[in-house]
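Coordinate-derived values only; no laboratory data. Predicted model only: the values in this text are computed from it and were never measured. Cβ atoms are built from the backbone, for glycine too; each structure is taken alone.
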Structure I
Amino acid sequence: MSSVRCLAYSRLLCHLSTSPRVHTSVSSHGIQRRPFSRSSRCRTIMPAWVIDKYGSNDVLRFTRNAAFPIIDYPNEVIVKVFAAGLNPLDVGMRGGYGAATMSMKRDPLNMKQSGSEFPLILGRDVSGVIMECGLDVKYFRERDEVWAAIPPWKQGSLAEFVVLSANEVSHKPKSLSHTEAAAIPYVATTAWSALVNTGGLSKDNCANKRILILGGSGGVGTFAIQMLKAWGAHVTVTCSQNAERFVRELGADHVVDYTAGPVEEPLSELDKFDLILDNVGGDTERWALSLLKPWSGSKYVTLVTPFLQNTDSLGVADGMMQTAATVATKALKHLVKGVHYRWGFFAPSGPALDEIRDMVDAGQIRAVVDETFSFSQVPQAFDKVEKGHARGKTVVEISKGGEDL
C-alpha cells in the first residue's frame, strides 16, 4: 500500500506542476479565478545586460542567465519589457556614480557584503506588459500595457522582465507605441518632482506664470516645456542655436542662445520670473536667482546637486551632513533676498504618470525619440548617450527578449 500511495502522490505532484497556475480570491461576487502566466512562474533565469563591476562601456555583459525577478511584496508586479529608455544617469551609474547612496537604499541595515548589488541591470525607463500581480494589487491586472520610471536603487529595464511596486507603474498612453512610451517616464517624473512637488506648480496655478528653463533642449527640459505650455505658462528657454527651432516646436515662447555669449545679460533684460528650473548647474547659481521676482514666492529649483557626489566621496553619513549644511546655508542666504532656493530630485510616481498619460493622449505632450537600438546593440546605445547632443531619448527595443543575440 505504501508504494501505491507514493506512486499516486508522485502523479499528483506531476499534475500540479504542469497545470496552469491559478490565483483564487474571494469577493462579494463569490470565488474568482485569474490565470497567471505559467512560463513566468516556472522560469528562474532570463536574458539581460548586466555589469559585474563599475567602469566604462566594456563592463557591459550580455547573459541569458540573469536571475528572474520575483514578487517579494504583495503590492509588486512583474512587467515583461518591450522597450527600455537610457538616460545620462545610466551612464553615470555604470561608472559607479551614486553607488554609496544606492547601496544604502538597497541595504539600509548594511547586512550584505560590499558588491552585493552585482550583477547590476541598468535602464531607468520601461514600457511593457504586466505578466503577474501581487495579491494586494487592485489597479492592474495581467496583460495590462504599462510604463514606469524605475528607481535607480532597483534592478533596471535592460532585461526581459523587471519587478516594480504598483505605486511606480501607470497604464501606458494608448496613443504611443512601446518604443515611444519608453522615452518619457524618467524625465517626466523628474520634471514633475521638480516643478510640482518642489516648485509648487500645477495645472490650476500655472497660467500666465513666467518660467525660465536653463538647459531646455535635454530630456527633462523638453518635457518641462511641453507640460508647462499645456498648463498655460510663459516659457523662456536657454539652449544652443542648433536646438532653437526644436524647442520652439515644443512650445517655448522665448529662446536665448547660450553659445552667443553670457546668457545672464540677455536674460536680465527680460521681465523677472516666477520659477527657474536649472538643468545646467555650475556657476548659474551666482546670477540666476537675481532673475526671480523678489518677495512673491518665486523659486529657483536646481536638478544639479552635490548630494550623490558628497556621499560617494565622504561616505553616506558625512556626505548627508555636508549636503544638509550646504542646502540650508544656500536656502537661508537667498531667503533673506526674498526668493526660495530648492533642490529637485527624481521621485518615482505612478499617479504622476497617470496625469502625464492623459496629457499625452490629449496631444499636449509628444514623445521625443532620438534613436532606437535593438537589444543586441546596448553598448552602442550607451555610446550614444555618453556622447550627448541627442535631441530626445535613446531607446532600446527588447520585445524579442534577447532572442536576436
Structure II
Amino acid sequence: MEVDKKDEREAESSEQVVNPWEVSAKDGGKIDYDKLIDKFGCQRLDESLIDRVQRLTSRQPHVFLRRGVFFAHRDFNEILDAYEKGDKFYLYTGRGPSSEALHLGHLIPFMFTKYLQEAFKVPLVIQLTDDEKCMWKNLSVEESQRLARENAKDIIACGFDVTKTFIFSDFDYVGGAFYKNMVRVAKCVTLNKAMGIFGFSGEDHIGKLSFPPVQAVPSFPSSFPHLFPGKDNLRCLIPCAIDQDPYFRMTRDVAPRLGYSKPALIESSFFPALQGENGKMSASDPNSAIYVTDTAKDIKNKINRYAFSGGQDSVEKHKELGANLEVDIPVKYLSFFLEDDSELEHIKKEYGEGRMLTGEVKKRLTEVLTEMVERHRRARAAVTDEMVDAFMAVRPLPRMFE
C-alpha cells in the first residue's frame, strides 16, 4: 500500500514539515527536495521524460519543465505511454480561495496547467475549495464563496479555453455522483490513517476530517458525469505543488479498491518569499511577495528593498568574488519568469563572476515582473461575471478532446 500508516509527524518533527497547511524547514533553512522525494515516495522528473514531452507535443517544453520547477511526479510516464498509444486523459488542479488577490506563486500551477492543456489538447477541471478555506481559515461560508469567484477571475485571466475547462466551487457543485464518490473514498480511509497522513489531532473539528475525500474525487472521471459520461477509465493528471501530495497519496491508495485508475501527478517546488528561501510568503506581510494587484511602483520598491541578494557587501568585493546564485532571490525569480534561456544563462554567468551588479539584476527582474503583472491585470479586467458563469456552468464541453 502506498500510504504509510505510521504518523508522518514523527518523521517530520526532527526535520522539515511539508503538508497542505504548513511548509517549514529545520532551523529555518531550505527545503530538502531530495529528502522529500524519498519520504513521499514519488519520482524525480528526469530529462528523458521532458524530452518525451517535447517529442509527443511537437513544442518546446514549458520553462517550468526546462528549469526544474516541476521536478517530481507519480506515474507521469504512464500518462505519456497512454497518450502515445492514442488514449486521452484529463487535467485536474485547484485553488483554495483564502485571499482577495493572488501572488505570483499562486499563478505558477495555473500557468503550467494552461501549457499542458494546450500542448496535449485535453480537458481540465479546476476545483475551488471554498469549503476547505471556510474550515481552516475561519471564514464565513458567504465570504469563502465570494473569494472563490474573485479567484476564478484571476484563473480565467491565465487564458484557459472555455470549451475545454470546467471550474467549480465545492459549495456549489458537491452532490450527486461527486458526493457518491466522496462517500466511497471516506469508507476506505480509517481515522488512524487520516491522522497519520494529515496530522489531524483530537483538537481538530470534524469538518477537517471530512474534507480529504472532497479533494480526492475530482481525480475520478465519474465525478463529472456531464463531462465524461461512459469514460470511467479516463486517466487523470494533476499538476500541483508538492505540499498537496498527501491528498493524492491517499487517493492513489484507495482508487484501485473503487475500480478507478490511480491519478498521476506532476509536482512543483515552492516559490520562495522575497526575503529568501527560508522566508515565508504571508498574507499578513504584503512585502513577502509580488501580488497581481501590485503597481509598477510597488513591484520596483519590493524588489529593490526586500528581494534577498546574493551579491557581496561592496562593489570591489563583488567584482572579486561574484554573487552567490544559490541564495539570490532576483536570479531565482528570473529562473521562473524570464522566458529566454540564453539571456538567463548570460545573467547567471556575468552576475556569478562579478561582472554584473545586483542593481542590474534587480532592474531586469523589475522589467520582467512589471510586464507580466500588467499583462495579467489587463486580462483580469476583461473577465466579466458572465464569463465566470460560463466557465462554471454544468454543461458538456464541446471541444473536449480536439
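One of I, II was used to compute Kirkwood radius over Cα pairs in Å, and the answer was 22.9. Which one was it? Please report the intermediate quantities before stating the final value.
Values: I: 22.9; II: 22.2.
Computing Kirkwood radius over Cα pairs in Å on every structure in I, II gives 22.9 only for I.
Hey, distance in nm of label points 7 Å out along Cα→Cβ at positions 69 and 381 derived from one of I, II reads 2.5; which structure? Present the calculation step by step, with values, prior to reporting the outcome.
On the way: I: 1.4; II: 2.5.
So the calculation was done on II.
By the measure distance in nm of label points 7 Å out along Cα→Cβ at positions 125 and 253, tell me the structure among I, II with the highest figure.
Details: I: 2.8; II: 2.2.
Sorting by distance in nm of label points 7 Å out along Cα→Cβ at positions 125 and 253 in descending order puts I first.
Thinking of I, II, which structure, once FRET efficiency 1/(1 + (r/R0)^6) of positions 53 and 261 (r between Cβ atoms, R0 = 30 Å, to 0.05) is computed, gives back 0.90?
Numbers: I: 0.10; II: 0.90.
That value comes from structure II.
Computing helix-only ellipticity at 222 nm (-39500 (n - 2.57) for each DSSP H run of 4 or more, over all residues; to 500) gives -14000 for which of I, II?
Details: I: -9000; II: -14000.
Of the structures listed, the value fits II.
Say we calculate mean count of other Cβ atoms within 10 Å over residues 189-196 for every structure; which of I, II gives the highest result? Intermediate values should be presented prior to the final figure.
Working: I: 25.1; II: 15.5.
Top value of mean count of other Cβ atoms within 10 Å over residues 189-196 goes to structure I.
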